[in-house]
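Take a look at the structures listed below.
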Structure 1
Amino acid sequence: MRKAYELRRSSKVSGVGMRPRIVIVGAGFGGIAAARALKRAEADILLIDRTNHHLFQPLLYQVATAALSPADIATATRVLLRGQHNATVIMAEVVGVDTTDKALNLADGRSITFDYLVLATGAAYSFFGHDEWAEHSQVLKSLDDALDIRERLLSAFERAEQCDDRDEVKRLLTFVVVGGGPTGVELAGTIAELARTTLARDFRHIDPRSARIILCEAGQQVLGAFPKDLPAYASKALASLGVDVRLGQAVSLVDADGIVLAGERIDAEMILWCAGTQARPAARWLGAGSARNGAVKVLPDCSVPDHPDIFAIGDVASFDPGTGKPLPGLAPVAKQQGRYVGKLLADRIAGRTSPQPFEYHDLGTMAVIGRSRAIADFRSFQLKGLLAWVTWSMVHLMLLVDFRSRLLVYVNWSWAWFTYGRGARLLTGQSNTARSRRRTI
């Protein structure tokens, strides 16, 4: 008997008259947007993801720094698509694509056929040819990553409280963030606030305010994608929080004890890697052309060259809008591409004229630096400081996918604003990093 989902393709275009199957790989912003855009399509939608939840990645750093709990920024994928009767969700890992037989290969040995395929598999961090550095670095792409960082970050203060070796205390309270993009800036600023406000009153033998947070950026400014004086404001805001901002300094080594930065050895408890990304291996699965970061080069309708029934969106796609520069790996890009491809497929199945080539509508970008500090670029005008922070907060609350998440985040942010407290500071010992380090200590 055939295994579940090992079904032969059935397509309207084949003349059989049966509903086509659209398989979407990835339940991120792009994948969810594509699935929802197909709500009324006469097709069977199958959404596949390695996890059972949709994650609001822009607030992931707040889970890593104990400001929010995982459930505040993640929702079960099945809940999001509960009312969409043409959609089915399965939790599985895709490891390859057979373009000849139009089938996906899963890690457990199963195969799933498709009529149309939408790849929204996202990206991972790149170590620029030094993959050995990954063993000694923390990255922030998933809830597991965030919980690992939180466990190790809070454990560092707990261990320092019991340590009599001053040099070891200094090392335990040194945290290096590599990369001056939005994630790096947000992490550095939030860790500094955690140490200098939230934890400052809670320890007896150490002063958490002495924690050393170093943000290093190989370029000449942080948040380099922002215009005018916004990067300079961000650097000053970070410095006011006590962050040591190192510009124009490249990493030459990362090991178990710390980092070498511009020739200087820095012993550190944690290296948080936020520099550079590379797309998941969809281009290799397809044998398709790719950009330098491994993203699939797509046509103006987001389809893969020579494969009109296969689409790539979001971080896994390299889409050139005609400027010679691919669109950035941002959530709005993925969401807009997801909606576009979903509508395109719905129109194609219904026999309607396909929409015009995809066009990205840039609504602006924002980055938060810390309490009451943020920057925002809306192209025609820019904001910084408290007004930018309020705008950032309102926008992110509204972008959360369900009312429960918005309410919980609002309550947590309000409580943190008035008390400088953080409600997710529990150490459970369940993180992979914490367990592995305890085995070696």
Structure 2
Amino acid sequence: METEKQTPELGSIPLSTSGTIRISWPEKISFALGDAGCNMVWATLQAFMMFFYTDIAGISAAFIGTMYFVIRIMDAFSDIGMGILVDRTNTKWGKARPYILWLAVPMAIGMVLLFTAPDFSTSGKQAYAFATYFLVSVILYTALAQPYNTMMALITNDQYDRSILNILRMGGGVLIAMTTGYFTLPLVNAFGGGKHGWQMMAVVYAIICVIFLVICFAGTKEKIKPVKEQTVPVKVGLKALFANKYWIMMLLLGTLTFMMFSMPAAWPYYAQYVMGNPMYVGTIMTMNFLSNLVIFIFIMPWLLKKIGKRNSVFVGFVLYAIGVVIILTNPTNYTTVIIATLIRGAGFAPLVGTMYAFIADTIEYGEWKTGVRSEGLTYSAASFGQKCGTGLGGALIGWLLAAGGYVANAPVQSAASMGMINFMFIWLQLIAYVLAVIILLFYKLDKEYPAIIEELKQRKLNKVSEAGK
């Protein structure tokens, strides 16, 4: 049983026996609902946006692939600006938390605009797609997700609590991804299909998004303060980031993780042209995210305590590779694909379930090493990686489809097109996972973290002692 104790610095805030700040389960769940709200937009966009653009809006895959790449690169750099803004925000609600409330309704409106397909000319459709995707990705989602990511480092500095928060938030996000993956096409059809069906689906998801985000705002509170209260100059903050070797690793890891996250955008094509039934995509996505969820809830907390974050990812990689081997035995068989998808989903879960906890820990490492603490800038690694990774993943899908000669709504695809669809479903994620494992071979912070926290705690106590003299 952990006890509470007080220090002159922290007053009556609940502390663990190691002096780190703990949070309650209601607050953990409220925080996780923020990711669920974001994923009402993000997961739907990732899974169905490419298909919507090519087969509903009638825009070429090559254009969409290039659009994804250009906008995501622009978007990645906007995260740095948002990180700077968060570090300079001071309100009665905190520095990151108020953005959750402010951006809820604008994000919902953006969701509806994304899945609207006006009857414009070819160039008009392309311009509308670019403008709305830019609005949601570069402006609205950045202004919402960057502060939300930063909140983890502001509501607790307990390493295990952060891991649990990450599991809960990713679990909530995965549950939403599973739900939207299964229900999106049936919901579109229930509203009559076509452009109107897609737009009304977006309206339903947008309303749910707002509800979850408001709960997240209302149920959380920022508590963590730096050793030294300061507004970090941008130049100083950036210099400190690039002196933080673990932050650089997480920047690369985030890019690869979210590139893998974008791969379900290729699954509707696999279901339709390789397996012969487009409705299979709902079950495939459900099985993938269901296994994610089971691992998050029942396995990850135990696994993290036993072997830590990095080793958990290594175990996940082995599972994922086994799933690939299984699917290769009969890649067109429904049962084989479902079993392989369950195993691959379970293998991907440890990487997803530790990503943000990895990044949160680099904040304390950076403060310990450089004396500079900048949560917003540090968490730009997550958002920067997310935007670059999803941009690269989405672009690859569009470019590979175009390179293979994909023809939207064609009853039969060419051999080259089928080869590309198979490659994207089976191999592309595995390649990214191999690169992620290579990066983590150099990650040692799990072992170093307790000593770093103890030293930071002592610095705070010394500061209080000096102030009292």
Structure 3
Amino acid sequence: MDLAFSGWSGVVILLAYGLIMLGIGLVTYLKNRNIHQSLDEYYLGGRGLSTMVLFFTFFATQYSGNTVIGYPPSAYRQGFEYLVSVPFFIMIIMAYLLFAPRLYTMGKKYKLLTPAHWFEKRYKSKAVTIMASLLMLYGLGNYLLEQLVAIGQGVSGLTGGTIPYQAGVIFFVVIMLIYGWLGGMRSVAYTDTMQGFALLIGVFLLLIGSIIYFGGLPSSADYLQAYSPEKLGIPDGQGIMNWLSLLLLIGIGASVYPHAIQRIFAAKSEKTLKRSFSRMAWMPFLTAGVVFLVGIIGINAFPGLSTGESEQLVGMMASNIANQNVFFYWAMILLFGGVIAAIVSTADSVLLTFSSIISNDLYGHYINPKASDHKKLLVGKLIGVVAVGILILIAWFPPATLYQIFILKFELLIQIAPGLILGLYWNRLNAKIVFAGMVAGTLVASVMTIFDLTLLSVASGLWGLLLNTVICVVGSFVMTVSEKEETEAKEVIGL
């Protein structure tokens, strides 16, 4: 992002967003003094999030800095083939509807705090719970790294280099840790609501400015037809397989985000949950669709950019639009301030869930089962701070583009899906089979990713998921399940 036009005005906007976030954390803490004595209060907001707050916190979970900053460059490089980014998010909603209402029922019935907590309740296996927890912690750590990289790039670009990349990361991480420490899930959800409004308004203003000053889609289509006709065509067979692969990988992977699942548990009621999903169904078109159009318009606005240069596309477009008049100047400043606020609010929800898995599922269940909620919270917070410190060191010199970082986390995270989803409905699914499936799927996905092996243009994580699912399904039919195990499963899931 290269918003050299902004300079100190960008600094002012970022300080304003930072102060608002701190204010939300402080007010939340003052209104809920007992928040640090209860895991439910701190990690789930007392299980009382309303439809609007739940909608925006889901929105912030699915659409963050990567969507606004990372997707237009991908559309710029791939052309209309990248229209698949819109169905990505439709698939996520479809996947949610397969299991979210039932998982909410289980969460309310057993006071579940995290998805790992469900694994422990359903399978009563230390091996399964720890394996699932490690896969989730890997995915969360990867996602948090992505957000830290995006924060640094965003702050540096918005302030025209006035605030360096590394300083931007540290500044907002400190802000995030303070208000997250003070207010827990409530602070996170309320900041999500604030940035959601800013992000939606800013993205539409970016599209309007792009159409006015860069000619819109007709000009881009004419340019593509003359100079890059391959970006207008439909994908070949391999491209279609890649589409389907990404649809499944992201659709299933994003739906089992641990921090998204915690929001299912935090809903005030099942009716509230379903209402928030009905509103989320429109967001792929209003967010991913809009930033896709921005990327296509950018092909004509800034032709011939290299891969590295195209990563700065949104900032370059916003800079040109902002120089047209005062209205668009401040609109673009507010947009990127909102983008950075969105990234921070996504990072804090990831960190909150990371801490909850450490404090409740690993420390609370296996290391110190007699620990009080207050002590569990303290352990989770401290380990979360240590994890952020380690990730900051990695983010200091980012290892890949935002999109590559985004894809990487799904390869292993998706391996929890069979045990999580099938376990809600199938009595015969038992701990040994689930553990074997997760291990086998993880090994296949890891080996294929590390050695850059591809087969039929299908993502390595999906090959791992296929093996994982086959083991769970076939193994459940072949392996003898004791009457006690099946009875316990029936008692837990109620089927």
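Rule-based calculations on the coordinates, nothing more; no lab input. What you see is a predicted model, and the numbers here were worked out from it, not measured in a lab. Cβ atoms are built from the backbone, for glycine too; each structure is taken alone.
Quick check on the output: 1.11 is Rg/Rh (Cα atoms, Kirkwood Rh), for residues 73-152 alone, derived from one of 1, 2, 3. Which one produced it? This value belongs to structure 3.
Computed over structures 1, 2, 3, relative contact order in percent (Cα under 8 Å, 6 or more apart) reaches its largest value in 3. Taking distance in nm of label points 7 Å out along Cα→Cβ at positions 113 and 265 as the criterion, the largest value within structures 1, 2, 3 is that of 1.
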